[in-house]
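Peer 1: Structures follow.
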Structure I
Amino acid sequence: MKNQIPDIERRILAVLQGGFPRSQTPYKDTAELVGIDTKRLLAILEDWKQEGKLRRIGSIVDHFKVGLSGGAMVAWRVKPECIEQVGTKLAGFKEVTHAYEREIAENWPYNLYTMVHGTDIQEVEKIVKRMSRACKVSDYRILATQKELKKVPPTYIAGLSADFGGSNIGAAEQAK
């Protein structure tokens, strides 16, 4: 048998993959749903983090509902020897939610990507110009978001879930 997950961990994962409860005490409420106390839940989550099973627990914010209806993936062409420095600088902008490196493709020379949000696409374009000046990279493409197709927590164990009325607020990422 490969990688058997203990029952308690399966139950925790099932609850987390459904999202945190919308409450003032999400860890306490999660622990109750799992059937353990909060202290034990936090200890297991800390163990997962130490073991590399869990990278982080975070919120999934609906940027449209908070007034940020403009969004774009920006593809940047950065010299390989500058990628770390430029990526760190771009990731530091408060309007950037994602920044990552990708290999270039045959007909697509861009190797650094950022997701930028603003109140509308015109604001996003202004932000990108500011970012360009700050990192001294002028070769980029703005790929404006047309429609968001999916924003849900990842599912790791099929058939297990906990329903909190569609909250989708928070999820364990990269649990193995």
Structure II
Amino acid sequence: MKDDEPRHGLGGEAAHHAAYLDFYRRQLIDGVLDLSPEDRRRTRLPSGWSPIELLSHVLHMEQRWFVWSFLAEPVDDPWGDWTDDDPWDAPVDSEARWHVRGDVTAEHLADRLRALGLRTTELLGAHDLDEIAADGARSGGDPADLRWICFHVLQEYARHAGHLDISVELARG
């Protein structure tokens, strides 16, 4: 994958968050799309996820945090990346895991993720990072500010980019 890490001096904290989110989003999309259709759906790790499931997860994760939580907008199937309707409320012995229906392609997920990324960038340009998330479905009585959400989503992207690097390396032998 091309290392095109954002440069410094982008004009503010929100611009840097947007640039780094875009950087990791592209890394994940490119990493999955560079695999064969078979390798996109093949798991190579004991945890059992496949690269296409990881792509679906980051799409839904970003949507949950910025659209569902921060903006408090309704989201169709917010937990659509999971086999359970709400994996955090599932019983401890639940076998909830990531999944992607067989008719969903990595290209489709990548297109949706790119569109969501544009929306996230617009959101970051229109809101102050100190702004508190609207009283949405995820607040649980303790809504986060936009800065915390950015850091949380960014660290999740970075962690999963590392996971994907390992999976891609295993796929390529």
Structure III
Amino acid sequence: MAINTENASYEPDTRIPMVFSMITGSLYILLGLLQLLAGVAKILMGPDVRIPLTGILFVPADVIGSFVLLLIGTVFIYGVMEMRSGIYEGVSYAYVGILIALIFAAIYMLVSTGNMLEAYLLKNKDFIDWTPLSDLRPGIYLAILPLFAFFKWKDMFEPVPEGGLLK
């Protein structure tokens, strides 16, 4: 008995984007929670409180920045939930997560560049002890994975089919 595959619907494989989204989303959420914990501890217990791993991972005590990391991680994890349910459109959450991660990394880099100009070009006294590590944030180094994924999957971002017209 021959099976007719002409009318069978083809669903692309989502395993690689799903694993990528799971790893990246988990990292963003973990570091977002650590940053939130450091920020809340600083508010409640004072500026001298040190949370373990925050120094090694360059995690500042920044509550608002933690919400940014949690948002990005949530977008990736929601995409994983969609892809695990068999919904191919869950891949779009991975794409949006990649773009948001890159946008916020670019913003952090612009802020760091501004601080560098304040320290070295303008010789501002408030930035005397500034180094590039002073502005290293999880939003910058976590964006390395989405950056690689963007370059690998950049051709998949096309909103229009190859024919050039939407039907």
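Values quoted throughout were computed directly from the atomic coordinates according to the rules given, and no laboratory measurement underlies them. All values reported here derive from a predicted model rather than from experimental measurement. Cβ atoms are built from the backbone, for glycine too; each structure is taken alone.
Peer 1: Among I, II, III, considering only distance in nm of label points 7 Å out along Cα→Cβ at positions 69 and 141, which has the greatest calculated value? Present the calculation step by step, with values, prior to reporting the outcome.
Peer 2: Numbers: I: 2.7; II: 1.8; III: 1.1.
Biggest value here belongs to I.
Peer 1: With relative contact order in percent (Cα under 8 Å, 6 or more apart) as the yardstick, tell me which of I, II, III scores highest. Let's see the in-between values first.
Peer 2: On the way: I: 36; II: 30; III: 23.
Looking at the calculated values, the largest one is I.
Peer 1: For Rg/Rh (Cα atoms, Kirkwood Rh), which of I, II, III scores largest?
Peer 2: Working: I: 1.06; II: 0.97; III: 1.13.
Evaluating Rg/Rh (Cα atoms, Kirkwood Rh) on every structure, the highest lands on III.
Peer 1: As an exercise: distance in nm of label points 7 Å out along Cα→Cβ at positions 37 and 61, calculated from one structure in I, II, III, equals 3.5. Which structure is it?
Peer 2: Only one of I, II, III returns 3.5 for distance in nm of label points 7 Å out along Cα→Cβ at positions 37 and 61, namely I.
Peer 1: Next question. State the single structure among I, II, III that was used to calculate helix-only ellipticity at 222 nm (-39500 (n - 2.57) for each DSSP H run of 4 or more, over all residues; to 500), giving -19000. Write down the numbers at each step before the final one.
Peer 2: On the way: I: -10000; II: -17000; III: -19000.
Of the structures listed, the value fits III.
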